[in-house]
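Engineer: Each in structure tokens, the structures are laid out below.
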Structure 1
């Protein structure tokens, strides 16, 4: 009978794995190299994660859920225009921390890997949940569904694009200026729509 992985030890080991990947590509990950770097046996990794694919899936899940900021700062039941824009700024500020930028790089890599693997959809599911939360939040502020869907898509794609630029170029000042300008444009579109819905 195959032993089940220890649920108490697996999260700590996964954290070590993510730390190891901070400056390495996800695509080059091997059990042998990882075991050597973490000073554990390959058997330990197999025992806790099963296969390399399962390990990569756990890594992606860990990164994708930890990287989220948008859905943790917005609650459609209580959101206001001011809390919305404050929350957007907080989400961006979180992305500026070096560790979060490294996690973002790993998440982007995972998304590109999954884009050519139709049977793997974890990052797509997480991405779709972000779009759903953006849409729900904007509807709660007073936008109709079509407007909310478009504005949410534009906001998230712009945010992701700025994050890609930050990860690739490393220029925090330029990324911050771009985000502030995008946020200003977003506010200029959203506030009249919210005001119109309140009439």
Structure 2
């Protein structure tokens, strides 16, 4: 079995230090001096998509763990769009990430097998991790502040990387601090934010 590279924390924003301001202080997402590093074709595209790129950031982390490198966020987005992984609707609304289309994209373009899971409870997360997989789990974005009660479950993807002693470790593409970016929480706390659906990546 190939040796896995370290799993980096990769955010869906070009400047991680701006995430808190974007999330909680009304800072415009497009006002990011490092936007070009995302691979976006222009600032308008960056501003439109950066808040929606959690899935692409998770994929980029997984590919980097497997290969030591990965395409840019927007290169991944362009590829995923070609497979229907997101649907752009009139008025600028975007639906996605669509898991089965995403799985087709990762298989065809990166030889990365992805299992779509609709019963992703704590036991299933643990089982997938024990089999050497990384897990993209749908949680509420406020998991970055786990001391708060989540207003809902799901809507945001994080990359679950390990577990021990009934705790789970994950990388959050919208973590607003380093501690929220690579976090370890009790599994039952994580589960309060979880929608019990996601994708297991066979890296």
Structure 3
């Protein structure tokens, strides 16, 4: 017989029972501690990495959709900018505009009393500039209406502010009304 068998035979039955219980428990504990728990941790880590990757993928897909939307919005804004740019010509065209407005006034049958271009001012964003022109004219209601209609038809961005009409006077067979207003012409700041 072997030495181990001899020693096992000499053991007390209580110790033998205890040994038969302790050894398997020890083996199970070693298995759990060195194999099963590291495996569970690795599995948990891999599942967390999968969740993070899936989250990253879904975020990337959302961002991809946003990029497509933003590209479409950018294209739309570029088109709108082209339309607005036509209405905001370069500042060199201001003199031509003043001549066109004077021409509209005389074509409408109105008489120019005063024409005072103001100083050009840039808006706070620097995207456009504004030139105000103080105008004093005289004529009938219908002539004034034709002038405003002509200004409205222009593609250039213009606004009429501070419109004041004084009491009309009859000159010959015509009612002449003195009118004062400020015409604001917008242009692209610094030219195109």
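Engineer: Given a value of 0.90 for FRET efficiency 1/(1 + (r/R0)^6) of positions 28 and 172 (r between Cβ atoms, R0 = 30 Å, to 0.05), point me to the structure among 1, 2, 3 it was derived from. Mind showing how you got there, number by number?
Structural biologist: Details: 1: 0.65; 2: 0.90; 3: 0.00.
The read-out comes from structure 2.
Engineer: Out of 1, 2, 3, which structure matches -19000 when helix-only ellipticity at 222 nm (-39500 (n - 2.57) for each DSSP H run of 4 or more, over all residues; to 500) is calculated? Before the final figure, lay out the partial values.
Structural biologist: Working: 1: -25000; 2: -9500; 3: -19000.
Value -19000 for helix-only ellipticity at 222 nm (-39500 (n - 2.57) for each DSSP H run of 4 or more, over all residues; to 500) corresponds to 3 out of 1, 2, 3.
Engineer: Once Cα Rg over 2.2 N^0.38 Å is calculated for every structure in 1, 2, 3, which label goes with the largest value?
Structural biologist: 3
Engineer: Given that log10 I(q)/I(0) by the Debye sum over Cα atoms at q = 0.14, 0.15 Å⁻¹, for residues 20-59 alone, derived from a single structure, equals -0.26, -0.30, which label among 1, 2, 3 identifies that structure?
Structural biologist: Derived from the structure labelled 1.
Engineer: Just checking, which of 1, 2, 3 has the largest value of FRET efficiency 1/(1 + (r/R0)^6) of positions 12 and 156 (r between Cβ atoms, R0 = 30 Å, to 0.05)?
Structural biologist: If we compare FRET efficiency 1/(1 + (r/R0)^6) of positions 12 and 156 (r between Cβ atoms, R0 = 30 Å, to 0.05) over 1, 2, 3, the biggest value is for 2.
None of the figures in this text is laboratory data; all of them are computed from the coordinates on show. All values derive from a computational prediction rather than experimental measurement. Cβ atoms are built from the backbone, for glycine too; each structure is taken alone.
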